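Structures incoming, each one as structure tokens.
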Structure 1
């Protein structure tokens, strides 16, 4: 029986430097995604999505059921969320807080785009280091939120990111896997998102046909045939 290698103890600064080597900066991201979404009551649905992201500007999402007909289109900006419901021919113009209300955890635009890209939520200032669950572990308090990282010990890619709001007893977990080499950086093709608020919302996202730094069309036109819902 093969035993796992013992993980060598390292300082928080040393771990953080190795993790930062995997940081990447992009302006554009596009991918197809298979998504499975499960609500606390056990209701679950699967669908395909086309995702386009213009960093720090907009996230464009087209939701397509397994039958292949576009069901909805969403445009998320820093302070605005627009939704076209193509099934019921309705249009929603909402503030950014809508995303947090839908997920049960307050997320701003920056956190949402980092979850989609698999990038660290916050820069740690004075993290504490440990070894847990056979992973390197970093923890820091940022903006009154406990921010945690679990790091794969042999290549220093991120295994899991967590934000924990102790005051509201809410938690956001993003587990990353299926890393692929895109020449200039490694990128996780799969992420599993769990939101505890305290009910558990679960989302599995697997990317394919990934593109970086290729400008995308993210226009969002609403036909006057759609009813605007106030």
Structure 2
């Protein structure tokens, strides 16, 4: 690990907020590393300050904060400004290579978290992993751009619940039969409620089958005794 943005990505991958990190100048400056870690192949340790060599890429920004005069005359101010500038530069690094699609997903996430789809769904991302969050935002973006609500619903359903299935009731054309293959829980109910409210049209009824499939004639896997849900 060499760069500031690599340390931030490591924090994100482990489910931690990079904004909680604290950056300090290193006691010994290396010309080969921007980030100083006890183990050069390891990750930042939770709760420990991270040594950042400000001279490595941003000499003009940090030269006055890492000098002896700043440390001796205004040590607290120098530490605070160093940490603040490091956070700003780190977030700029992460956004330098973002495409239009990634920016749109950032705005969509902010919209959801601000209660755009209802206050009850504002914290939906706390229930999802980083990969699941990205998949959900991609499906939401695709739905809004194309208007294909049902295909986006099926795609994200299968991503969040591998092995799930979605069927159109042949007798009632505006009814979806959804088999998840997961046990009913408060967390799963909240996820499904979000998908139903956001991705499914109001005039379509959604019937959820949790860990038991309804029987389908000709499909042996769904006709096992004790594992059939009547419908």
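Readers should treat all values here as calculations from the given coordinates under stated rules, not as data from a laboratory. These numbers come from a predicted model, not from an experiment. Cβ atoms are built from the backbone, for glycine too; each structure is taken alone.
Here mean count of other Cβ atoms within 10 Å over residues 74-81 was calculated and came to 15.9; which of the structures 1, 2 was it taken from?
1
Compare relative contact order in percent (Cα under 8 Å, 6 or more apart) across structures 1, 2 and report the one with the greatest value.
That would be structure 1.
If Cα extents along the principal axes in Å, for residues 26-161 alone is calculated from each of 1, 2, which structure is the one that comes out at 62, 30, 27?
Here the read-out was taken from 2.
The value -3000 for helix-only ellipticity at 222 nm (-39500 (n - 2.57) for each DSSP H run of 4 or more, over all residues; to 500) was derived from one model only; which of 1, 2 is it?
Source structure: 1.
Quick check for you: by mean count of other Cβ atoms within 10 Å over residues 18-25, which of 1, 2 is greatest?
2
State the single structure among 1, 2 that was used to calculate Cα extents along the principal axes in Å, giving 63, 42, 37.
1
Which one of 1, 2 has volume of the Cα convex hull per residue in Å³, for residues 58-105 alone, as calculated from the coordinates, equal to 60?
2
From 1, 2, which structure was distance in nm of label points 7 Å out along Cα→Cβ at positions 34 and 98 = 1.7 calculated on?
Comparing all candidates, it corresponds to 2.
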